[in-house]
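In the part that follows, the structures are each spelled out as structure tokens.
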Structure P
Amino acid sequence: MDDVPAVDPNLKSALDRVHRAGLPGVFAEVRHGSAIWRGASGTADLSTGRPVEPGLRHRVGSLTKTFTAVAVLRLVERGRIGLDAPIGGYLPELVPGERGRRITVRMLLNHTSGLPEYLPYAFPSLRPSPSGPSGDSLDDNQFRQFAPTELIMMGVTAPPAGEPGSTPGTYSNANYLLLGQLLEQVTGTPAEEYITRDVIERAGLRHTDFPTGTRIEGPHSRMYEALFGLIDPPRDYSVYDMSWVSTGAGLTSTVADLNRFYRLLLGGELLQPSSLAEMQRTVPVISQTGEPVTYGLGLHKFTQPGAGTLWGHDGTVWGAGTMSRHSADGKRQLTVAVNLARWNRMDSSGRPQPHPIDEALTAFHGEAMCGVAPGAVR
């Protein structure tokens, strides 16, 4: 494959419009077969004016879930984990009793376990209160080291979000922290170390890792959190202890590494065909913002006019967002990273309102996935 990025003025113009719509910085890689385009627009650091670049490392949030799911499914292939086995058989102390017997590994992977999100309990200022929610907890937890079991128990002991196996499911990071504990229980290796060895290194990803401290290794952007207007001006959280999401959303990567990972996955090079087919069996799930999504085992299914069915994942942590979309054969790919999170303001009912950034990102997605190959004559 020719690995020299193409020059494409249409893609660059579309990316510039995303920046002008209100994002400090945005960068992306687009691939159509052997044609590659990488671009960036805007600022990586508002205090210095340093420009954003396409090769920066970035906190990728819930794209981590696809990596965790692949690690679990590879153990399913080896007969060490049962996809439809009850999680209580592996982790009886974390999910005891009847609940542990009813919730299966599959239900954790596709968010139909009925376990609620633990974030409102780990970050209590986000919950409704007489004075309204605030961003105070983000500062309180910036250097706090959570144990995975501490966060899991917040979800397990909270009121259930639904019955095990019922749909629509409820998106919950508790599911993927439990999967991390499952990996550790079965392999005897810390989950992040196991995912690194069995998935990240196997895929040949050179710029993807679970940070061991609060800082990102290598060149990266500042990461600005707006929290739906509750933090104004947005605050930089590029230095943060990521134990609050670990195997659910803790990875750092680059747009190029992420495209490689999904290309290998969808091309059948990381899992057997039967396992990939299981990943692509979808159910309806309610996202953290209340929107319905179509979810498989660590994979989102997207439908885009002009491009058809796409697979991938979205990810957001404090100050950083990543969107990754791929055709079923892995030949058309887009991964885009942004250094501002939760830019939408909420309406009176608590739902995010449209913002010009949303429209500009949608237009860029269309140009990237439905346009001609990067650099081609138009």
Structure Q
Amino acid sequence: MAAGSTSPSAPFRPAELQTSLDGVHRAGIPGVYAEVRDGGRTWRGASGVADLTTRRPVTPDMRQRVGSITKTFTAAAVMQQVEQGRIRLDAPIGDYLPQLVPGERGRKITVRMLLNNTSGIPDYIRYAFPSLQTPSPESLDDNRYRQFRPAELIALGLNAPPAGEPGGPVGVYSNTNYLLLGQLLEQVTGTPAEEYITRNVIERAGLRHTAFPTGTRIKGPHSRMYEAAYGLLDPPRDYSVYNMSWTGTGAALVSTMDDLNVFYAKLLGGRIVNRSSLEQMQRTVPVIALDGSTIQYGLGLHKLDIQGCGTFWGHDGTVWGAGTISMTRADGKRQMSVAVNLQRWAKPDPAGNAQHHPIDEALQTLFGQAMCGDGQAARP
């Protein structure tokens, strides 16, 4: 299993895990579901509803739009091409995509910088959804059925003021990077990136319920997905039907909690990419996340060190109405994948800063129980 410090977590206790799930639901999340693995034991649980109107309950096997967890899949696909010699990690992206990233930028930004978010290319989302800067949720509805082209979104990011210098000591998280990586995969393989990732990452991992969407609806059992947009939508609006071309190889995947645990176990066990590639993926740099926090980010992987509990690897993700996190301890023996069907629940204070919400505390307790068995772990 992947290198890193580990500490034995307390064995998970199903009753405490269920109580923690129920606490997240009581705090305000309509529906939450999870799968926790500890060695040879697996626990699955759910609390709340998948539909606020019908009161249909959530179940642990539901499919979820997993957002930026997609980035780990895309990064793994890129590393496979590195192993085959078709992509060089430290080659300029302009060598591969001169039309998309021309000139000096294309010469300075490397493939590695795209993967670890140190390219300095800003995120395009605020420009694809311009009303959110007003603030107004109007763009969310305007774009529900809109078909974006990757090049169109990439241009929005490249034409915006740079987020930093390429290769700087602190990166800035940007979805633009991962759309470029999707175009890179297509360029070197001659296959649409989604197809390549499906055949060489998803199918290689043996995942049965993970796929890029082919329309605006999720196939299979799933929850409605409620977006509050920091109080701009009250009551929260269901965005489970949505054209995910706005995020593509950066955050469009649909999966289950079981599939996510299987995927990260196999990836970190060297069964999706080789050990050399995995070592590269686990070389982290500080990156400023979209919420302003600083995270340790590798090549499509987050690193989380929890004192007294160990080092965890994985990713989190959000899209409109859906939030997911999947973390695996470095020794592979403890895993947690959690999904919620409400996003951006906290209204800002008069100064525009995010306010504390009971949901935040309830999620921290759940993550602590799931990863460490004590309910005290720092929130990922």
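FYI, it's all coordinate maths here, none of it is from the lab. Keep in mind that this is a model prediction, so the values were computed, not measured. Cβ atoms are built from the backbone, for glycine too; each structure is taken alone.
Here mean count of other Cβ atoms within 10 Å over residues 28-35 was calculated and came to 24.5; which of the structures P, Q was it taken from?
Details: P: 21.2; Q: 24.5.
Corresponding structure: Q.
Comparing distance in nm of label points 7 Å out along Cα→Cβ at positions 172 and 244 across structures P, Q, which is largest? Numbers along the way, then the final one.
On the way: P: 2.0; Q: 2.8.
Ranking P, Q on distance in nm of label points 7 Å out along Cα→Cβ at positions 172 and 244, first place is Q.
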